[in-house]
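Please go over the structures that come below.
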Structure 1
Amino acid sequence: MILVIRGTFFSSIILIFYLSLIPASELEFFSVLSFIGDKISHGVIFFYLAILGMFCNFKIKNQILMVIIFSFGLTIEIVHYFHPYRYFEWTDLLANFLGITLAGAIHKTLQKT
């Protein structure tokens, strides 16, 4: 089962990175989102990555995993800075951070029960 979860995690990382490279206009669902909707989607996506990653039971601390996932989001935003059809947004990083933090809090709560 753990291999399925890890496979899903790494497949998700690849898919998210791919979707972050194509022009936003080609992603019809995301192009119609408002500013708030875009930030919510960032939070949900990074919540998903973080919670899934924590259930992978990697041999690193969850805090390190959360930093790695945030760094992945930062890397995407840096790529967007240089991408002709995308742009860097601090608010995207904040939404990513909030999603990751929420996942960490929920995972910690679930581990106590």
Structure 2
Amino acid sequence: MKTKNFKAKSFIDGNFLLRKGFLAWLPIILIGVVLIIVYITNRYNIERTVREIDKLEKEVNYLQKKHSGQKGVYQKQTQMLELEKVLEEKGIKVSKQEQKQVILIEKKQEKQE
């Protein structure tokens, strides 16, 4: 049996690329390289998406807290006593009488020809 000697010179020269054993494995090596590139690209995209999701979650939490605070301020301002105080400062008096609704119904007049 002959054993093939791999020397550093054959790697430097590139002669190992011309051997039959390497040429038979070349398609598999190329497929492996393509799969590795696809894996790295996919991993990068996943990490970018995770960072974006974390950023959006933080923003949603901030906006929820801000909304709760604004909702409390709005509820306080819409209470009748608060409204009366604000209107009183502007010189507008709030009526104490009960509001009534007036509905006008138009009578249809017959046209005379």
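The numbers here are math on the coordinates, done by the rules we state, and not lab data. All values derive from a computational prediction rather than experimental measurement. Cβ atoms are built from the backbone, for glycine too; each structure is taken alone.
Kindly point out which one of 1, 2 the value -0.86, -0.92 was derived from, the read-out being log10 I(q)/I(0) by the Debye sum over Cα atoms at q = 0.12, 0.14 Å⁻¹. Attributed to the structure labelled 2. Among candidates 1, 2, the computation of helix-only ellipticity at 222 nm (-39500 (n - 2.57) for each DSSP H run of 4 or more, over all residues; to 500) that gave -23500 used structure 2. Among candidates 1, 2, the computation of distance in nm of label points 7 Å out along Cα→Cβ at positions 9 and 81 that gave 2.8 used structure 1.
Suppose you compute mean count of other Cβ atoms within 10 Å over residues 17-24 for every structure in 1, 2: which one lands on 13.6?
On the way: 1: 13.6; 2: 10.1.
The correct label is 1.
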